[in-house]
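Chemist: Please find the structures below.
Only the coordinates and a few stated rules stand behind these numbers; no lab work does. None of these values were measured; they are calculated from a predicted model. Cβ atoms are built from the backbone, for glycine too; each structure is taken alone.
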Structure 1
Amino acid sequence: MRLFYSFLAIASLLPAAPCDLIVSAKYVVTMSAQRRVLENGAVAISGERIVAVGTKADIDKAWQPKRRIDRPNAILTPGLVNTHTHAAMSLFRGVADDLKLQDWLNNFIFPAEAKNVSADFVRWGTRLAALEMLLSGTTTFTDMYYFEDVVAEAAKEAGIRGVLGETVIGFPVADAKTPADALKLGERFLERFRGDPLIVAAIAPHALYTNSLETLKASRALANKYNAPILIHLSETKKENDDNQAQRHQSPTQTLESIGFFSGRTVAAHGVWLDSKDMDTLKLRGCGVAHCPSSNMKLASGAAPVVELLKRGIAVGLGPDGPAGSNNDFDLLEEADLAAKLQKLVRNDPEALPAKQAFEMATIGGARALGLDKEIGSVETGKRADLITIDLDVPNAVPMYDVYSQLVYALKGGNVQDVVVNGREVVRDRRCLTLDRQAVMAKAREYGLQVSKSVQQKH
C-alpha cells in the first residue's frame, strides 16, 4: 500500500504529457458499457484517438494540450451516428411531400433524379447535407446514392465520417445503365477507399423489389470479397411485404435469407414490417437495423418493432432517411425524440423505449449496427475522437434533472456548439470550419431553381 501511494506521489510530480486537444464540459456522457456520466469532465485527444477521459482536474494535471475547448455549461457526448440516409437528396428537399412511398418514388423522385442527378449535383447536395449534419452533431452518416465516390470526396472535404454505399438498382440511373455497370462502379469504389480513415465503402442494392435475385447475390459476393458492408431497404412498407408474399409466398427477409444475402455485414433500413421469424433471422445473421421514425411516420409506412428488435439483442441505430418526401431534415436528436415517442404511442406504454435507450440508438447502438462499435459511438480511451458539445445555456435546457431526458426530449440539433471528428475540429461555436456555408447554400438555391422547373409539383 505504501508503494502504491509512493507511486502516486511520484506520478503527480511528472510533467504533463503532450496531446493535441482537450475538450471539457459540465457533463461528459461517455456511452461506455457502464454508461459513465462525469460531472466537470474532460477528454484528451492525440491525433485521431482519445487518449484519456476523466475529470477536468485530473485531465488538466496529466495532459498538456496544443489547444483546448472549455465548455463549462455544456454536455459532451459521442458524435451522433446516422445509420441511413441519402445525403445528396438534400437538393430535393420539399419535392412532392405528403404522398405514399410508391407514388412519391415512381411519379416524382425517380423522374426528378433522371432529369437532374449528375456528379456535380451529388457533390453539392452532399456538401449541403454534411453542413447540416455537422452543425446538428452528426459525425458519421450512412449513405445510399449514386456517384458514391463523389459523396466520399465531399465527405472527406467536410471532415465527416461516412459509411457510403454505391447504389445498385434494376433500371438505368445517373451513374450506371445496368446493375452490372453499377457493380463494376462499386468495385472501383471499394478499391479506391479501402483502408480510408474516414470512409467505409459499401455496396447498396436498393431493395429486393428493385433488383433481381441474381443481382442481389452478386452484390453480396462483391461485398464479401472486400469484407465490406451491404446496405439495403428492407420491409419498409406493407405493400412491399404483400407483393413479395404474393410473388414468392414469403417475407422479403426470408427471400433474402434463402439466397444467402445475409452471409456478411448487412445494415437493413426501416424493417417496419418484420415478423418474429424475420427478426430471429436478422439476429442469427448479425444484421444491423436502421430505424427511421420520421420517415416511417411521414410516409405512413408504420412503426418498426424496435422494442422487440432490441429485446432480441439486434443492433438498432437511427436514420433520418432522405430529406425529400420521407423526411426533410437530418436532425438526429429529433429522430431520437421521435423514436422514443413513437414506440410509446403504438404500444400504449409510456415506459417503452426510455430516453437513455433512444440516445444509445443515436450513438453506440448505431455504431454497433454499422459494425463500428470498436471504433466509434462512445467516449472512451483508444476510440476515434468523434465527439460533440451541446449548449446548456439556452431556455430549452433548463432546469435539468437527467442528462438523457434532456438530450432526447429537450435539446435540439441547433444547440450543438462544437464537433470533433477523427480528432479534427470541424465545428467550433456553431460555425463549420471545413465548408463555405454561403457558397454551399447559394449553390443549393441554384439547384433548387433547376429542380423546380423539371418536376411536376403537387398542389
Structure 2
Amino acid sequence: MLATFAALTGAIAVVSAQTGPRQVSLVIANGIVVTMNGNSRVITGGSVAIDGTDIVGVDTADAIRQQFRGRDTIDAAGQVVMPGLVNTHTHAPMVLYRGLADDLALMDWLNNYIFPAEAKTVSPEFVRAGTKLAALEMIESGTTTYADMYYFEEEIAKETKAAGLRGVLGETIIQFPVADAKTPADALARAEAFIKAYKDDPLITPAVAPHAIYTNDGPTLQAARELSKRYNVPTLIHMAETQAETKTAQERGSPSVVTYLDSLGFLGPGVLAAHGVWVSEADMAILKARGVGVSHNPESNMKLASGIAPVRGYLAAGVALGLGTDGAASNNDLDMFEAMRMAALLQKVASNDPTAVSAKTALQLATIGGARALGMDRQIGSLERGKHADVIVVGMSAARQTPMYDPISHLVYVTRGDDVRTTIVNGKVLMRNRKVLTLDEAAVLKEAKAWADKVRAAVTTNH
C-alpha cells in the first residue's frame, strides 16, 4: 500500500513538473523582437527562449514566461532583439591595412599598394592578430556570421572559433606566389587540408576561394570548384566587380564574367559571388538558374568607384542576395548597419526612385538574405524555433534614435554598430552590455597597433 502511494505521489510530481515552465539556458525578455521570419513578424513586448545552441521559443513575453524559465535572463526592455547580422564578404585580417591606401581605383589599389604590402607583412602571426581585431569589431557591431577569403585560413578559423563567431572561411587560390602558397597547386593542397580539419565544426564552414578570373586561369578556377564539389563545401569568388574584369572575360572568348564562369562549369549551388556589379539581365538569369548566391558590397563599390550593382534586378530575378562590407582596407570598417544604410540609399539615388530598396529589404539582405546566399537559411538568419541562437540586442535610447515610430526604419537609417548591446552566437553570449567576454579588448588593440608599425615600415620602403 505504501509502495503504491509513493509511486502515485512520484507520478503526480512528474506531471506537475512537466506542466510548469521548462527550464532553458537563456531567456531574452521584454524586447521589441524583430524576427525576420517569413511573415516579418515584429513582437512589441516579446521574448526569445534559448536552450543550449538553439532557439526554442519566440513569442510575447507573457507566452514565453508561461512556457520557459531561463537559468539566465537578459532584460531587453526598450531594445530591439533581432537575428545576428550576416556579413557575406570580408577579408578579415585586412583590418590591419585599414586606411593604408585610399581614394584609388581597384587595380591601382591592389597592384601598387595592397599586394606589395601583403607580400612583405602577411604571416600566420599577422593573420591571427588581424582576425582577432576583426572579430572584436564584428562582435561589437552585431555581426554573428561572416564569409571570409584570405591566406592562412586555418589561423583565421582558430581565432574565429576562439572568439565564438560563426564563419564561412575560404582559403584563397591565386595564380601568383603569396604568403601561404607559391603555386595554385600548393594553395589547393592547403585548402583540402583546411577542409578536412574543419569539415564538421559547429561554427566553422570551410570553403575554397579562387580569388577572381583576373587572378586565376580557367584550369585553376575549375580545379578549385571541383575541390569544393568533392567535399561539398562552398566556393567563394570575386565576380564582375569592375568593367576591367568584363574585358578579361571577353579576351577569353565570353561576353561577360558570368558567361565565362558558366562555360567552365563553375557556377552552381554553393557558389557565393562577391560584388556582381557588371552583370546583365541574362547574367542574372544564369545565376538564378544555377543557384548562385551573390554578395552586394555597396560601400566598397562606391569607395573604389567600381560601379553600382543592380540590386533591384537581382531581387526581381529571385537571386539569393546578401550584404557584405568587403575588407576594412576598402570600406573602411566592418559595420553592417552602415552597409544596410548604404545599400538602401545607393539604390534610391541610382534609380531616382525612393522606393527602390526599402528599410525592410535592406534588413532582409543583412540577415535572412545573407543566410540564404550562403545556403544557411535553415540554420540562421531569422529568430525562429529550431534555428541556431545567433541573436543580438540593439539599444534604441540614443538621441538620434528618439522618437521611434518604426523599429525597422531605425535599424537601417539611424542605428550604428556601437548601438549593439549584446551579441550571442550558437547560444553563447559573446558580448553583454557592451563588454566583450571572449576577447581581451586591450590586448587585441595593443597587438594590432604593434602590427601597424610593421605595415607602415613595409609600405614606406615600397614607395
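Chemist: For FRET efficiency 1/(1 + (r/R0)^6) of positions 290 and 434 (r between Cβ atoms, R0 = 30 Å, to 0.05), which of 1, 2 scores largest?
Modeler: Max of FRET efficiency 1/(1 + (r/R0)^6) of positions 290 and 434 (r between Cβ atoms, R0 = 30 Å, to 0.05): 1.
Chemist: Taking mean count of other Cβ atoms within 10 Å over residues 242-249 from the coordinates of each of 1, 2, which one would give 17.8?
Modeler: Among 1, 2, the structure yielding 17.8 for mean count of other Cβ atoms within 10 Å over residues 242-249 is 2.
Chemist: Starting from the value 23.1, 94: which structure in 1, 2 was Rg and Dmax of the Cα atoms in Å calculated from?
Modeler: Considering all the candidates, the number was obtained from 2.
Chemist: Quick check for you: by distance in nm of label points 7 Å out along Cα→Cβ at positions 194 and 386, which of 1, 2 is greatest?
Modeler: The structure with the largest value is 2.
Chemist: Taking mean count of other Cβ atoms within 10 Å over residues 26-33 for each of 1, 2, which is largest?
Modeler: 2
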